Structure P
Amino acid sequence: MLFAAELRAELAELEKRGLKRVRRVLETPQGARVKVDGRDYIAFCSNDYLGLAAHPELIEAAREGAARYGVGAGASHLILGHVAAHQELEERLAAFVGLPRALLFATGYMANLGVVTALAGRGDAVFSDRLNHASLNDAALLSRADFRRYPHLDLAALGRLLAASKARRKLVVTDAVFSMDGDVAPLPDLIALCERHDAWLLLDDAHGFGVLGPGGRGTPAYFNTGSPRLIYMATLGKAAGVFGAFVAGAPDMVEALVQRARPYIYTTAPPPMLSVALMKSLDLIRADEWRRDHLRNLIALLRERLQPGRWRLAPSLTAIQPLVIGGNEEAVAASEHLARNGLLVPAIRPPTVPKGTARLRISLSAAHSENDVERLAAALLAIERAVPSSGFRVPGSEIHADGATG
């Protein structure tokens, strides 16, 4: 049983280094206030940015969809699983983001794998921001194309790589909003580079769709820019509040994905009831500008109230507000202190983020109140004073929501 012994040793090493992940059990619908493992919390760890995941109109739409189509698609899209609700949602998504055609995928991870492996292969080159989501990096590796990574947001370095490349086909892949830093890729400059060097651009807008731009139409709308070279991917389980993902762009590109994207071809289509719920979600995203206004106000409030000393609040205009702490143990200790006081904020550690940049990833939602944010900021400032840089717990010290220690 050497293999089992090796696994136990590897798991023990992860725990020793403060890198072992632990799942919590959510007992309520997703929202700003949740019950986890039998205890009530205010949660700052969800990607439900607009507070739609438990919206009663989405729940009712899902019920109607289940009554009409059942609860499962029963087959892949190309066999007999492409239901009328899927088709209508694709058409609405394309119109919503202002692109000719859209294609549904089960998840954002599968969408990125599908796009990159369908459009790039041997003899081609994929250029990736160093802080991209894991799915983009995995996709590039699986494609067998030449895989080049450039320093985070360093467009001069990307330009040099593109100029030097002799690849048959060039594909630049990037997050729009970077999931662990909250900063936004300079889309107009990226498009200009791709046009100059005859490259395509895959934009992963998982954290921008629904939140950024007029009507929540995403990062391209935020910058008021676009290009025939743009391949747009967005997820539907974050701001949209449901599940799934889609890719949008030129008709021939989308048709190539239908014919070649293995994660699309060889998997069962998502339940059509979810597509019905997503169509209602699109209506709310478009109509409820107050959700984005409130979210922007909460972001500004947090940044005003949270002025750390040793720690660093990374620059971000998005719902993702990373508080960079540094050491793994200190980040975990801070997260545990918050949890003991009814506030859930996850500690993010390597390899998800670079070594030495462990952080608390604060996710704000339109479902939060100003009082929620005030309470979080006060608790964090108190914890920074109480948790030593070694990261070990302070015996007998309890951090209260009002910022006092005792």
Structure Q
Amino acid sequence: MTANSVRLGLQENWAQFSLLVLVNAFVGSMVGLERSILPAIAQEDFGIAARAAILSFIVAFGLTKAAANYIAGRLADRYGRKHVLVAGWLIAVPVPFLLMYAPDWNWIIAANVLLGVSQGLTWSLTVIMKIDLAGPRQRGLATGLNECAGYLAVAASAWGTAWIAAAYGLRPEPFYLGIVFVLLGLILSVFAIRETRYHVAHESNLNARTERPLSQREVFRRTTFTDRNLSSACQAGLVNNLNDGMAWGLFPLLFAASQMTLEQIGVLAAVYPATWGIVQLATGAWSDRIGRKWLIVFGMWVQAAGIAVVLLSKGLADSIMGAVLLGIGTAMVYPTLLATIGDVAHPSWRASAVGVYRLWRDLGYAFGAVLSGVLADAFGLPAAVTAVAVLTFASGVVVAVRMRETLP
């Protein structure tokens, strides 16, 4: 294959694109393993009561995933997409075994360090490869399909592990699923996925905008600070995952404090990412038609409203409504932010820019876990959830004031 023999577009590359969607479903399933039951394991198996200590696994996950995201973009530009994807799956192999047989909480944290590195490499590369294949006309749809597959899988895995835990116990049975996810993701990545660097070269040849090569330092500075569109996307991504980290760690505790059963908590842990995943099918493509900026702004505000509804809810039905709102708002934001990076960054440094964006976005997990855990221990769960809702609304205001429309 050469740069002149490839074509850009989803229809033209439907087979490889579909395989990448399937691979990302397995990537998302690995995160879903922990989504509903790990706080319960912390309390019941290890006797951990402090919220900040319970959320330490999210801090470990967020920091390592953020760093791996940054490295993934750089490695993808230098060594190729497929090699980095396969490496990410190899790093995930020990994770389900560590979660099943951890003798103390430090082993759980170690598992989340490996999971964070694996997620940073695998999820970053499925996004980058889909953007490579889709070309400039369908970036929003491509990222929407990628995130839809990933977060529907998060929801299904979260529900499945909660159901298994309620029937058979918290460990080891729920984590048997993880062994299956790792094996299938690794096999597909090694034997079915093809390299997409030729698609990048082809798009660069077609791109009317020429740019001098940028160093990694220049890409980092432009994406983080100097470009108003890229930097606005970075802060919105960080706050988005800040509230997701809070939802991951504190919502199960909030629901348990309301005397909900483990099965009900599993349903709520699944409703939010399931809504997020399904609605992204529409919002990603919608951003290709109406633009990126205002979907991001209103998405952040809908998220804030969803968090408030969960906080004020009086029962399961109200909590489901809040989770649905939070999922809709996140779906408006998530693929649109990725498409924004693809709009602004030149193909020659796009993978590195995606890595920088995902660095800041997934640092939000760590910031959210630390902030919400400290606030919950000091002032209670409602105060922590309220603070995150306010920050989410404020992030939307920043995008409204600072970002320009980026749709070509």
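Identify the structure, out of P, Q, from whose coordinates distance in nm of label points 7 Å out along Cα→Cβ at positions 186 and 226 was calculated to give 2.4. It traces back to P.
For relative contact order in percent (Cα under 8 Å, 6 or more apart), which structure out of P, Q has the highest calculated value? Let's see the in-between values first.
On the way: P: 20; Q: 28.
Comparing P, Q, the top value of relative contact order in percent (Cα under 8 Å, 6 or more apart) belongs to Q.
With Rg and Dmax of the Cα atoms in Å, for residues 250-329 alone coming out at 20.5, 54, pick the structure among P, Q it was computed from. So the calculation was done on P.
If Rg/Rh (Cα atoms, Kirkwood Rh) computes to 0.96, which of P, Q did it come from? All intermediate terms of the calculation are to be shown ahead of the outcome.
Working: P: 0.98; Q: 0.96.
Only structure Q yields this read-out.
When helix-only ellipticity at 222 nm (-39500 (n - 2.57) for each DSSP H run of 4 or more, over all residues; to 500) is computed across structures P, Q, the figure -12500 traces back to P. When FRET efficiency 1/(1 + (r/R0)^6) of positions 146 and 282 (r between Cβ atoms, R0 = 41 Å, to 0.05) is computed for each of P, Q, the one that comes out at 0.60 is P.
If mean count of other Cβ atoms within 10 Å over residues 74-81 computes to 14.9, which of P, Q did it come from?
Working: P: 14.9; Q: 18.9.
Comparing all candidates, it corresponds to P.
Which structure, out of P, Q, was Kirkwood radius over Cα pairs in Å, for residues 202-353 alone calculated from, if the result is 16.9? This figure was derived from Q. Once mean count of other Cβ atoms within 10 Å over residues 98-105 is computed for every structure in P, Q, the highest value turns out to be that of P.
Every number here is computed from the coordinates shown, using simple stated rules; none is lab data. No experiment lies behind these values; they were computed from the predicted model shown. Cβ atoms are built from the backbone, for glycine too; each structure is taken alone.
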